[in-house]
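Please treat every number below as a calculation from the coordinates, not as lab data. Because the structure is predicted, anything quoted here is derived from the model rather than measured. Cβ atoms are built from the backbone, for glycine too; each structure is taken alone.
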Structure 1
Amino acid sequence: MSNVIEIRSGVELPSLREEITLLTSDGLELVGELSLPLGKPPVATLITLHPLPTHGGFMDSHVLRKAANRLPYLADIAVLRFNTRGTSSPRGTSQGEFGHGNSESADVAAAVDFAQQRGLPNLWFVGWSFGTELALKYGIDHEVLGAILLSPPLHRTSEEELKRWNGAGMKLIALVPELDDYLQPEAAAERFSMVDDIEIIGVDGAKHLWVGEASTTRVLNEIVKVVNPAANPLPEQVTL
């Protein structure tokens with residue numbers, strides 16, 4: 001008997017979930033999870049970078065968790081989530097200590113190495129808040145197609161680091177909430193002005209934490225529009 005499932009906050013659609021461990025170049029083990037489409041290869045891969053762990057960010061921060069719960073089934077996208085060094089979640093605690101965005105360069109590299117070793121296709125970073133800083137500072141050094149930035153605060157990324165993206169052949173897309181606590185769309189356009197190829201999308205009514213199903217749906221649709229446009233827009237319900 002088939003069931004019609006409304007796509008709402010807590011829904012978890014079928015996928016192949018695997019608990020993983022990432023190994024960093026400085027000898028740490030980072031806990032994570034890989035979510036894959038069932039019975040078919042993914043068409044693209046999201047390497048997610050979570051918000052600030054000293055302010056409650058971790059691999060289960062709600063937009064990233066919902067991406068893992070929905071996108072493998074709805075859009076044939078693999079979603080790799082992990083806790084950066086010193087960060088805890090129900091999956092466990094990653095070794096090491098919070099590095100203020102500096103030593104986390106090795107965490108980003110470990111995630112990319114894992115994805116490449118597994119043969120995952122079409123790699124994209126999806127960073128949220130602190131995670132956008134990691135993507136901007138270190139993503140340019142890796143073989144990825146680009147980065148999608150959710151609520152970039154630009155607290156830790158220098159102008160020199162931003163300029164490195166010019167001419168790199170990678171896409172940068174920033175989703176900037178209208179009511180963000182740190183960087184709103186007009187200010188984002190100014191701060192990112194030295195980056196030639198960035199697309200800044202202001203999201204009316206949204207806040208830094210993307211609270212509410214409408215905000216989550218908007219974020220996930222914008223991600224899918226970039227990495228697998230054939231699956232956009234995402235359905236509001238499915239039959240299982």
Structure 2
Amino acid sequence: MDEKIQMMQDVKRVDIRKVEELLQSGRLDDCRERLDAVLEEVNFRKIGSLVIRLYVCMDIYVAAHTFAEKIGVSDETFCEHFGIADDISGKLMNIDETVEFLHSLVYDCIVWRIGTAKESGKSILANAREYIDKNYMNDDLSLLVVAEAVGLSPSYLSAQFKKKYGQNLSEYIAAARIAHARELLCCTSKMIYEVAYDVGFRDYRYFSQIFKKYTGQTPRQFQNNANIEP
């Protein structure tokens with residue numbers, strides 16, 4: 001009984017986030033090693049209980065299925081390759097076969113992601129810009145947030161965004177915020193600190209620094225030159 005309790009505690013420490021990062025990475029060279037490291041954290045090969053083993057497999061299956069849907073792989077295609085969730089229990093009798101199934105699951109999803117990125121790289125980058133344009137007002141908007149939204153690894157998105165648009169994604173976020181700030185300063189009677197908050201800045205001084213960097217003027221100077229009363 002104590003051993004089963006310990007196994008359940010180990011299972012609770014499965015870090016699915018690492019699996020999600022692996023899927024988004026687009027790296028095939030070390031995907032087996034990285035997945036093995038996740039499984040090793042819970043001593044997967046030593047788990048004798050099929051129920052507990054199923055618990056781990058289902059978490060990884062669901063993460064892979066969700067990821068596949070995000071990159072445009074149909075549910076039909078995914079299930080043709082890996083079966084439906086109810087089929088997983090039949091893959092647990094032999095531990096080596098189970099691990100190989102999980103390796104195939106992760107590997108093929110990465111292959112799909114690479115293929116999708118090559119075929120629709122431009123649209124993915126456009127989606128990233130569209131996501132920023134719609135969410136610029138969120139103060140937690142960042143490379144990590146945008147990468148997760150479009151299903152790419154942060155490093156890959158950053159490199160491709162810079163290559164396509166000639167500026168870092170973080171610079172695009174700042175520029176989008178400043179563009180909207182200019183509109184608000186020109187066309188509304190909002191106070192400057194209110195404008196800063198509305199475009200995603202929680203620090204008024206930092207907003208003023210970034211605004212001057214992009215416009216050559218402080219928000220107050222810009223507002224005065226636009227003949228808007230402070």
Structure 3
Amino acid sequence: MIEIIPVLDLMNSIAVSGKSGNRNSYTPLSTFYSSNSDPVSIVQSLKINGANQIYIADLDLIEKQGHNLDKIKIINTMLPIMLDAGIKDVKSFKFFLEFAFKLVVATETLESLEELYKIFDSFPKERIVVSVDIKDEQLFSQNINMTITDFKKELIAINPNEIILLNISNVGTESGFDKNLIDTFSELKDKLILGGGITKNEINVLSKQGIKKVLVGSSLHNGEINIIL
């Protein structure tokens with residue numbers, strides 16, 4: 001059975017929604033799980049409905065325009081958080097450890113490949129999730145100039161417990177997941193968490209392909225996909 005991990009994007013203390021990672025156009029989240037966009041209320045409902053953990057992206061931290069750590073700290077007492085806080089190096093990883101159960105180290109904000117190795121040398125693998133961010137079929141990163149295939153080779157050497165494949169181009173579009181990416185990372189399939197455009201029709205197909213976890217935002221919040229299948 002595939003695990004559905006709910007996704008919440010936070011901005012200015014509320015949950016927001018948008019498409020294709022275009023953060024300037026994000027609007028307050030309208031969700032099946034709450035009458036408002038308060039992330040604490042939404043997570044309370046998600047937990048009641050069977051969520052075991054939650055993926056949260058603090059867009060203010062990622063964009064260096066503030067933070068939502070007060071809300072995040074509350075939520076982490078309710079459900080274990082997999083937090084993307086725009087971590088760039090081992091120092092920032094250490095700082096955010098008190099706020100979430102697991103921390104996402106995303107290629108978008110990672111300062112260098114060297115810092116990724118330092119993080120894995122310094123902290124338990126159980127606390128680390130690597131996010132391979134992909135946009136327009138290329139590795140999406142502010143600082144790392146590598147192909148997706150070359151970065152995959154580094155991941156094979158590091159051997160993380162969990163790897164997110166996040167197709168940013170498909171976020172919020174409900175357009176489906178790029179199956180070629182799964183093939184590219186076939187050697188790491190048992191570690192993969194897929195995100196970006198996941199639809200209800202794909203869940204069984206992905207499960208049959210050996211995928212054990214998916215990140216779901218839009219299709220979950222509009223009621224198309226249930227947390228417990």
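Remarks
- Sorting 1, 2, 3 by mean count of other Cβ atoms within 10 Å over residues 64-71 from high to low puts 1 first, with the largest value.
- Per distance in nm of label points 7 Å out along Cα→Cβ at positions 48 and 80, the highest-valued of structures 1, 2, 3: 2
- Comparing distance in nm of label points 7 Å out along Cα→Cβ at positions 32 and 112 across structures 1, 2, 3, the highest figure comes from 3.
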